[in-house]
1. Quick check on the output: -0.24, -0.88, -1.03 is log10 I(q)/I(0) by the Debye sum over Cα atoms at q = 0.05, 0.10, 0.11 Å⁻¹, derived from one of 1, 2, 3. Which one produced it?
2. For which of 1, 2, 3 does mean count of other Cβ atoms within 10 Å over residues 264-271, calculated from the coordinates, equal 28.4?
3. For distance in nm of label points 7 Å out along Cα→Cβ at positions 344 and 408, which of the structures 1, 2, 3 scores highest?
4. Determine which structure produced the value 3.1 for distance in nm of label points 7 Å out along Cα→Cβ at positions 32 and 240, calculated from the coordinates; the candidates are 1, 2, 3.
Structure 1
Amino acid sequence: MQNTDFVYDVVILGAGSAGTVVAARASEDPNKQVCLIESGPDYSDSTSLPEDLRDPYKNSLVDHDWNHSYQPTAEHENINFPRGRVTGGSSAVNTTIALRGIPEDYDHWADLGNSEWSWPNVLPSFIRLERDLDFGSEKYHGDAGPIAIRRHPWDELTTTHQAWWETARNLGIPDCEDHNNPDSFGAGAQPMNRIGKLRISTSLAYLGTARGRPNLTIQANSHVRRLIINNHKVTSVEIQTTDGTIKKIHGKLFVLSAGAIQTPGILRRSGVGKPDDIQAMGLDLVARVDGVGHNLQDHPIIALTCELVDPTLASPDMPLIQTVMRYTADASSHRNDLQIELTSWTQRDDIPSSVALLGVLEHTYGSGSVLTKSSDPFAQPIINSLFCEDDRDTSRLTQSLQDCLQFSLTKPLSELISKVSCNSQDVNNLDTEGLTNLVRRYAKSGYHPCGTAKMGLATDSGSVVDQHGRSHTIDGLVIADASIMPQIPRANTNLTSIMIGERIGEWIRTNGAEYGL
């Protein structure tokens with residue numbers, strides 16, 4: 001690492017799904033000195049990865065986790081909220097689902113004052129990031145990007161996933177061969193960023209080729225305490241290493257890529273946020289930005305546990321997810337606002353021989369918050385998801401639960417199932433009101449938090465950055481991660497986060513003057 005008086009051109013705070021991409025793209029300019037800071041450890045190549053980071057069949061929930069908890073609904077107690085604390089961030093610990101979202105998602109972002117993020121503008125970045133091993137020759141796909149994507153063919157599907165897909169056909173659901181086709185819907189294999197039993201994280205895909213550059217420094221095991229802001233400009237960042245040493249890293253441009261949960265806390269510890277929030281932490285207000293930590297969006301899910309007749313059909317050695325159905329709720333104006341997924345096994349020790357049917361709400365009206373009550377940089381955030389506070393969300397998620405029930409009662413999947421429950425409660429005799437009550441109580445996160453530092457027009461009091469990721473109030477500060485999404489896309493957010501890193505990283509590389517470089 002450079003000496004502590006050295007001034008980097010670009011300092012990136014957080015080496016997750018977006019931050020690693022920003023670092024890789026920005027450091028392609030040999031004249032820019034780039035520093036990438038990560039709170040967790042760094043593993044330089046696939047051979048040094050611990051097994052929990054290699055294995056894409058299950059999430060890593062312990063060894064490289066932030067140990068967050070959250071309250072899903074007003075009627076539910078706090079439970080774990082996994083996030084990756086390692087280079088690659090949550091892309092290094094997730095289920096490796098590689099969905100893009102649909103054109104309407106990004107055109108809506110543009111309608112909110114972010115014209116750079118319309119579908120025609122983001123599609124080239126989606127193409128650039130991927131190496132689609134199934135559809136790379138299609139005009140809306142890439143075949144040479146760093147993120148390898150493939151779908152399980154029929155003969156790789158587990159018995160339960162084959163039965164699920166046949167059941168979808170029997171229910172009249174059309175096949176979908178490519179869920180990243182912009183016009184697609186129906187049931188089919190999930191696109192996944194894994195090759196065999198190796199998870200393709202952004203650390204492997206992007207840092208693998210960038211590590212040898214002399215102008216890129218990777219500072220792992222270094223927790224961000226706060227930004228140092230003088231005269232409304234960031235001049236340095238205060239970090240703390242694992243041995244307790246506190247030091248400052250100086251730079252010209254600071255890119256905050258700590259994710260939708262950590263980014264708000266760093267801003268607030270730096271005095272940037274809503275006045276009441278900053279006062280509650282016992283800190284002085286540096287800049288009033290009301291949107292920090294608010295507008296938390298996510299995909300609520302409801303799980304139907306299906307006990308199997310044959311216990312050998314469910315095993316943690318199987319890929320957790322292989323298939324998905326994307327469809328539109330009754331009378332909804334939002335295309336593909338619902339999903340149904342099957343898990344190959346569950347993490348419930350009390351019912352080991354079971355699978356889960358997941359109903360997922362992909363377009364939401366409600367939002368929550370990520371609160372910061374302490375100036376201690378290691379204090380846990382308070383995550384309130386507030387799922388199903390909006391009746392429009394509740395009714396559509398209830399329909400998805402009803403549709404999951406229909407799957408469980410239809411052959412051939414029904415022939416594999418001996419008992420169905422929702423959070424240990426019998427559901428077969430419940431009416432719509434009873435199912436709605438279950439949804440309001442037991443809806444949980446799909447672990448796709450976003451929106452807590454959203455981009456938008458400066459006239460929008462809830463926006464934190466402009467459409468190029470630049471802070472409305474603090475010079476030398478850019479945010480590039482899932483927190484800037486103004487509305488959650490109708491897909492798992494990992495690929496969209498990578499796309500955000502691609503766009504902002506490339507802008508910093510090619511249009512440095514627009515960022516004060």
Structure 2
Amino acid sequence: MKLADARTIQSMDRAAVEDYGISGLQLMENAGRGLAEIIKRELSGIQNPQVAILAGKGNNGGDGFVAARHLKNSGISAYVLSLSKMEEIKGDAGSNASSWHKMGGEIFPLSTKQDLKNFENELRGSDIIVDAIFGTGLSSKVLGIHAEVINHLNSLNKKVIAVDIPSGIDATTGSVLGCAVKAYLTVTMAMPKLGLYVYPGRSYAGRVETVDIGIPSKLLDTDLKWNLITEDDLRKILKPRVPDSHKGLYGHLLVVAGSTGMTGAAYMAGISAMRVGAGLTTVAVPESLNPIMEVKTTEVMTKPLPETESRTVGLVSLEKVKEIMEGKDALVIGPGVGNSEDIYNLIKAVIKVVKTPLVIDADGLNSIAGHPEIFKDLATEVILTPHPGEMARLLDVRTSDVQADRVGSATRVAKQTGATVVLKGAGTVIADPKGKIFINPTGNPGLATGGTGDILAGMIGGLLAQGYSAIEASTAAAYMHGLAGDELKNAQGGEIGMIATDLLAFIPKIINSFISSQ
């Protein structure tokens with residue numbers, strides 16, 4: 001599903017008006033009417049409902065005035081609390097404010113803390129409060145009475161419907177501009193906004209519904225770079241097996257992983273590749289750890305690698321890695337290997353010689369931080385799978401900077417390295433080096449536990465080994481990984497106590513469900 005940033009949606013509005021002759025008033029009328037229909041549905045079964053609409057002076061407020069008019073015409077008690085004086089509301093929004101006023105609609109000023117106190121009872125008595133304060137054009141911190149109103153609104157514990165995007169959320173980055181409305185439902189216009197699906201914006205948006213406001217489909221069908229991964233995408237990506245299958249048809253993945261105390265990372269990456277359908281998987285670990293892996297694994301094969309004095313893999317392992325790579329279809333390197341110059345030297349050398357698709361994960365990423373030059377003249381597809389802390393090290397910024405602009409962070413690293421970047425975390429962001437962005441909507445906080453990243457790396461590697469492209473493997477694995485977490489949450493009745501290996505049993509069921517529904 002396509003997503004739009006603030007600039008794109010504003011240009012679509014302008015093009016609809018200037019190139020297609022659709023008036024701004026008509027677009028606003030369609031938006032407000034659609035909003036009103038959804039409000040009426042949400043009020044179903046409530047006797048004598050009351051709706052409060054908090055309106056700003058821009059087009060977002062104009063949508064609120066239109067909705068108020070349609071609600072009143074349907075016999076629903078609605079009133080508008082305006083954060084601006086009537087004379088400050090200009091253009092199409094001003095026209096609709098005037099229409100609402102002329103039909104006897106109530107407009108109350110909300111410009112001081114005292115005004116907020118005066119209407120406390122009315123707000124508490126409303127069945128739904130509509131946030132039509134700011135729209136997608138907001139780019140500066142919310143201050144003054146607007147901040148007072150938003151913070152008070154959040155304290156009321158009422159059902160809030162946000163118009164287009166919760167006021168205070170950046171429509172492009174999803175960041176909170178000082179403070180933001182916490183909505184249970186966001187009614188977004190024309191098409192979904194990027195900031196509704198990127199955290200922290202996603203946690204403020206609640207459920208999202210899109211209203212068709214009449215923008216021509218030719219404008220909406222533009223090849224936008226932002227995408228929300230959906231079940232339909234996975235049905236298109238994942239392929240069924242042919243009747244005369246054998247294991248050689250589904251690839252052989254090599255996983256270079258593990259160090260003292262971290263053999264679990266190697267195991268989880270290897271077994272998850274099998275669970276996602278790889279025909280064969282071999283895990284290569286420091287030679288002193290190989291006996292442990294032979295006991296720990298059954299379906300996954302193991303290979304010992306020459307090791308450093310610290311019992312880790314390093315440049316000393318390179319020739320053996322090159323030997324084992326013969327006949328392999330993809331490589332995952334990094335889970336649990338430790339962070340050292342030895343690891344950096346090995347990865348630097350591997351990138352130069354490996355021709356199969358390559359996933360660099362976990363400690364592999366930490367070891368190459370500050371060395372984007374090693375990705376010059378890539379000979380194969382590379383996928384980087386950082387969590388926010390690892391991404392911060394790759395960019396030499398704070399983790400909070402990464403989280404404030406997850407899409408921008410992933411895009412920068414993809415451009416710097418030429419790799420596909422999978423920025424893990426709530427709302428995993430996938431960026432390819434051509435500029436495409438994919439947002440994953442599945443998953444829950446129960447996945448915030450050790451080892452889930454190793455599972456994801458193995459899933460991506462397993463799909464690569466089967467011949468899927470870097471972006472196909474990354475998007476499908478991220479979606480299924482999150483969905484496995486969601487199904488596990490439902491199965492155990494909550495998020496707490498989930499462990500990474502619990503996910504493994506859900507992966508085959510999920511991948512087969514998408515293939516069987518094609």
Structure 3
Amino acid sequence: MNILFTSSEVAPFIKTGGLADVAGSLPKALAAAGHDIRVILPLYDGIGQEWREKMTYLFNFHVYLAWRTPYCGIFELKQDGVTYYFVDNEYYFKRSGLYGHFDDGERFAFFSRAVVEVPAQLDWHPDVIHCNDWQTALTPIYLLEERTRTPQLYGTKSVFTIHNIEYQGRYGRGLLEDLFGLNSGYFHEHMVAYHGDINLMKGAIYAADYVTTVSPTYAGELQYAFYAHGLEGVVSDNRHKLRGILNGIDMDLYNPTAEGSLAAPYSAEDLSGKAACKAALQQAVGLRQDPNVPVIACISRLVDHKGFGMITSAIHKIMAMDVQMVVLGTGDWNYEEAFRQAQMQYPGRFSANIMYSAALSTAIYSGADLFLMPSIAEPCGLSQMIAMRYGTLPVVRETGGLKDTVVPYGVPNDNGFSFANVNPHDMVWVLGQAVDLYYNDKERWQVLQRNGMTRDFSWSQSALDYVQIYKWATGTDTASDQEETPEEAAPVPPQEEAAGAERPAAQDASSGADNAASGTEKKPAAKKNAKSKKSAGKKK
């Protein structure tokens with residue numbers, strides 16, 4: 001299958017968050033499964049010279065964006081079985097930072113137009129264009145018209161993935177024709193109109209052939225106002241094509257057994273090296289050297305929806321336990337200042353690292369004992385999976401992907417701790433339960449560690465689920481394909497939901513052929529047909 005994957009950021013080239021991790025890992029898993037996967041992203045100024053030296057210039061052309069025809073250059077890089085296309089336009093992308101510019105709407109409208117025009121320039125037909133978040137939300141909308149007039153896009157379908165519905169791409173009505181190049185007919189209830197404005201994510205949800213989210217629980221949550229940021233009605237209206245597929249992580253990148261990346265390697269079978277990692281972490285961040293005290297870690301953007309309001313309001317209750325705590329990240333100034341104050345108040349026990357460092361984050365994941373992640377909303381979350389990979393037990397709120405990945409203490413196959421309410425008292429109570437287990441039952445603690453470290457968080461199953469979505473979108477799903485993917489592991493196609501327990505006709509035919517080959521069921525089928533003819537004769 002030919003797949004064009006489009007994202008505003010892709011690891012390892014450029015990254016600001018989890019979207020880049022997904023865009024960097026999922027295509028590699030699809031390529032490993034034998035698909036022709038090509039990824040397209042902007043050529044930002046922040047993409048390093050080490051990557052630019054590996055790129056090959058292909059061609060340039062002019063993109064049609066309303067009344068504009070801006071230059072568009074295409075550079076190519078091949079790696080890990082994936083072909084990457086970089087869209088070059090220095091006016092739009094040679095800037096500091098990826099987002100937050102006054103003309104982001106125009107920048108990503110240009111990028112979306114480039115995505116739908118590149119296949120014709122390459123003379124390559126994608127079966128599916130997979131788009132991600134509001135920055136590429138115009139692509140499924142542009143595709144509605146382009147696939148009827150561009151031969152290379154005939155029959156091309158679109159899949160749109162919501163990574164975070166909080167950011168929707170909302171603009172004023174006057175920009176529809178002049179900036180985005182869409183005629184006034186698109187400004188109606190079932191496309192981009194939203195309370196008198198333009199909402200690009202809403203348009204993508206309606207225009208795309210399938211819509212996915214990054215965890216099954218988040219797909220259900222988006223039908224409620226608390227999580228959907230005003231789009232709950234839109235999501236509910238399109239729930240027939242909505243599926244939740246859990247993200248994965250790069251199991252090779254986050255590997256506690258790798259030599260050289262940690263103070264000491266360790267595994268689920270031999271956890272002894274984690275003590276050395278803990279000692280190295282305490283020394284690196286200024287915590288008191290004590291191997292017996294549990295270290296609680298937070299690695300995140302310091303913002304409201306990550307639950308830091310609960311953490312800062314309960315910081316003194318947390319530190320009243322016999323624990324140490326380390327925080328890594330940047331964000332809202334009030335949280336940054338609260339953690340700086342905590343570091344001064346609890347010297348040697350609290351470490352505030354108001355920055356981002358990949359090396360330090362790895363040291364924290366491997367050296368900490370508990371990972372606190374009380375998000376108010378979390379579409380998927382990768383941090384809790386990474387923490388479990390390193391034998392650090394997560395303490396999370398039951399929302400989105402956190403609920404799908406963390407099995408709470410006391411439940412079979414438990415690998416962490418969780419609480420349900422947005423309440424700092426509940427968080428502190430569960431955190432106290434985790435600290436008590438650490439001090440009083442080391443054997444049970446290690447069972448939870450091993451359960452988390454041995455769970456498969458790779459992209460292998462998620463990639464199969466996405467391929468199933470592509471097949472439903474393109475109409476290439478067959479009975480043999482359904483047999484390859486276990487029914488319990490794959491998403492449920494909308495036609496089966498509507499039909500209840502009935503199977504598609506193709507699958508029934510396949511089952512009948514299997515029975516005929518084995519010499520069974522042939523006579524009962526004949527009797528059934530004879531009975532049907534007899535009944536028909538009576539009616540006549």
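1. 3
2. Structure 2 accounts for this read-out.
3. Values: 1: 2.2; 2: 2.8; 3: 3.8.
The structure with the largest value is 3.
4. Details: 1: 3.1; 2: 5.2; 3: 3.7.
Structure of origin is 1.
The numbers here are math on the coordinates, done by the rules we state, and not lab data. All values derive from a computational prediction rather than experimental measurement. Cβ atoms are built from the backbone, for glycine too; each structure is taken alone.
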